[in-house]
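Okay, got some structures for you below.
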Structure 1
Amino acid sequence: MSAQDKDERIAEAVRLREQGHPEQAREILLALTAEFPDCAGIAYQTAWVHDVLGLEAEAVPYYERCLQGDGLGEDDRRGALVGLGSTYRVLGRFGQAVETLRRGVDEFPDDGALRTFLAMALFNTGEHHEAMQILLRLVASTSDSDRVRRYRPAIEYYAADLTHTM
């Protein structure tokens with residue numbers, strides 16, 4: 001199969017997934033992954049379609065494979081880190097979720113989705129204080145609400161010291 005044919009098949013699978021036909025997309029991607037087992041982009045799309053289908057356990061090895069090395073572009077890498085961390089969390093693998101999502105936040109500190117999923121995973125590990133700090137800082141820095149922006153300094157202050165009282 002030529003590189004152009006491979007790219008066209010990947011694009012077709014993505015279209016099918018986006019149009020609500022994930023099972024058909026999965027068939028294409030499984031065939032592609034058998035032919036191109038080291039292609040990070042195919043592994044990422046295969047992981048994603050498994051997640052869409054609720055097959056989280058089957059998604060994990062594809063996520064792990066696509067994150068090895070530097071075969072993914074920045075947007076896909078962000079998505080793969082969120083996807084793997086979230087999938088670990090859904091599967092009850094909370095420590096691995098925290099580890100993966102921390103790695104994502106370290107690589108992409110401006111990514112609010114990564115920080116949000118990290119906060120959820122931290123909650124699951126009993127690290128409620130840090131989870132709340134992350135979410136408060138995220139709300140303070142990203143909210144479009146005039147009321148939240150008005151209280152941003154106070155929210156940020158209390159995020160730094162949640163136990164502060166008068």
Structure 2
Amino acid sequence: MTSIVRTSGRDCPPELGLGALLTAYHLRTEEEKGTAVTHVDALPARYRAEISDPRSAFADDVVLVAHHEDRSAGCLVVTAPVAGRSEIKRLWTVPELRGHGVASALVGAALSHAAAVGVGTVALSVWSWRTGALALYEKLGFAVVDSWDERDDLVCMERAVLRASTG
């Protein structure tokens with residue numbers, strides 16, 4: 001069974017394992033982009049900053065960490081809303097737990113959080129070669145939109161959020 005811990009970025013306790021999850025995410029992403037990086041020190045500075053100090057990097061954001069059978073299984077960051085829009089970043093599921101619903105649970109928790117705080121749209125970007133992630137996002141109601149990012153092979157997607165009922 002997968003459980004989700006939600007915390008503000010600035011209050012994210014180290015024992016959640018976010019640093020290790022971000023390390024795996026960034027190392028794999030660089031490898032997939034064709035730049036095999038074997039150590040955190042070789043990552044771009046902005047990624048090293050997220051790994052070494054996620055509390056500062058995501059201070060205004062919400063961090064979700066999934067646990068599956070008492071171990072950290074994945075993570076996701078929901079950015080602070082700007083003009084009614086938040087962004088999903090850093091969705092990662094440890095490879096050996098893929099197919100167990102971890103990513104779906106994380107995205108579902110992100111959408112629930114967005115609805116609860118009055119966000120109207122959730123956006124994300126994903127590399128085009130991550131076909132499994134693209135299929136998951138489409139299944140969860142995200143649609144491809146015009147890119148807001150100039151990087152090649154990046155697919156931008158959005159989804160309207162149904163606001164939580166107040167009564």
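No value in this document is a laboratory result; all are computed from the given coordinates. Just so you know, these numbers come straight off a predicted model, no measurement behind them. Cβ atoms are built from the backbone, for glycine too; each structure is taken alone.
Figure out for me which of the structures 1, 2 the number 12 belongs to, where relative contact order in percent (Cα under 8 Å, 6 or more apart) was derived from the coordinates. Intermediate values should be presented prior to the final figure.
Numbers: 1: 12; 2: 20.
Here the read-out was taken from 1.
Comparing mean count of other Cβ atoms within 10 Å over residues 28-35 across structures 1, 2, the highest figure is found for 1. If distance in nm of label points 7 Å out along Cα→Cβ at positions 20 and 156 is calculated from each of 1, 2, which structure is the one that comes out at 3.6? Working through the options, I get structure 2.
With FRET efficiency 1/(1 + (r/R0)^6) of positions 36 and 132 (r between Cβ atoms, R0 = 41 Å, to 0.05) as the yardstick, tell me which of 1, 2 scores highest. All intermediate terms of the calculation are to be shown ahead of the outcome.
On the way: 1: 0.40; 2: 1.00.
Largest value of FRET efficiency 1/(1 + (r/R0)^6) of positions 36 and 132 (r between Cβ atoms, R0 = 41 Å, to 0.05): 2.
Of the structures labelled 1, 2, one was used to calculate helix-only ellipticity at 222 nm (-39500 (n - 2.57) for each DSSP H run of 4 or more, over all residues; to 500), giving -9000. Name it. Derived from 2, not from the others. If FRET efficiency 1/(1 + (r/R0)^6) of positions 4 and 84 (r between Cβ atoms, R0 = 30 Å, to 0.05) computes to 0.80, which of 1, 2 did it come from? So the calculation was done on 2.
Suppose you compute semi-axes √(5λ) of the Cα gyration tensor in Å, for residues 68-123 alone for every structure in 1, 2: which one lands on 18, 12, 8? Before the final figure, lay out each step's value.
Details: 1: 18, 12, 8; 2: 24, 10, 8.
The correct label is 1.
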